[in-house]
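Asks: Each in structure tokens, the structures are laid out below.
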Structure I
């Protein structure tokens, strides 16, 4: 990451979570879980694109939403150049990942978990 660390307070975390839900609805991706923390975001989703492309879209939507709120000034660098992306090939690995995203990181902040049927 270049520049000073960017911290997400409660208002910013909720805005980022809303943007994640928005991009998933718009692109037809199935969001399984998301957890927006103070200094990073975890997302588990089923998308028809490479993880890196999904991550770039999520960052872009979040940046647009935060910019529209006008609380960070004219130019603000928020995200690291890349991030960790993984394919989850098995139901067990997916379940473990959703569990970690939702409740494996300490105090819950801005969290989404899809309702599963079955």
Structure II
């Protein structure tokens, strides 16, 4: 089981934690499958946001003000991890998972046309 917690530094200088998923269960415990599960959690979260928007529009047809409060599904992109830090414990599988997640993020960002000079993620233990 893997937990993904994202910390964002707000404009007020305060760190805010967002739990993307507190229970990512990969097909097995290999680093490759754990990293794929983490990456796919972004896609799943985007779909949940799309469903939330659709349901809100159906329930409240003339309330764009409510729909506009819901984050856009496109905001759930792994590129949000750029210029951030991925931190794991020091066991070999966790370290390999961290490296594999970063490789996947870079690959996805490259496929979206981003330059290698923009692909930076810090690593920590």
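Any read-out appearing in this document is the output of simple, stated calculations on the displayed coordinates, not a laboratory observation. Predicted model, so just to flag it, every value in this text is computed and none were measured. Cβ atoms are built from the backbone, for glycine too; each structure is taken alone.
Asks: Of the structures labelled I, II, which one yields 11.6 when mean count of other Cβ atoms within 10 Å over residues 79-86 is computed from its coordinates?
Replies: I
Asks: Out of I, II, which one gives 37 for relative contact order in percent (Cα under 8 Å, 6 or more apart) as computed from the coordinates?
Replies: Numbers: I: 37; II: 22.
Comparing all candidates, it corresponds to I.
Asks: From I, II, which structure was distance in nm of label points 7 Å out along Cα→Cβ at positions 71 and 95 = 3.8 calculated on? Please report the intermediate quantities before stating the final value.
Replies: On the way: I: 3.8; II: 3.1.
So the calculation was done on I.
Asks: Can you say which of I, II returns -0.31, -0.53, -0.79, -1.05 when log10 I(q)/I(0) by the Debye sum over Cα atoms at q = 0.09, 0.12, 0.15, 0.18 Å⁻¹ is computed?
Replies: Values: I: -0.24, -0.42, -0.66, -0.96; II: -0.31, -0.53, -0.79, -1.05.
It was calculated from structure II.
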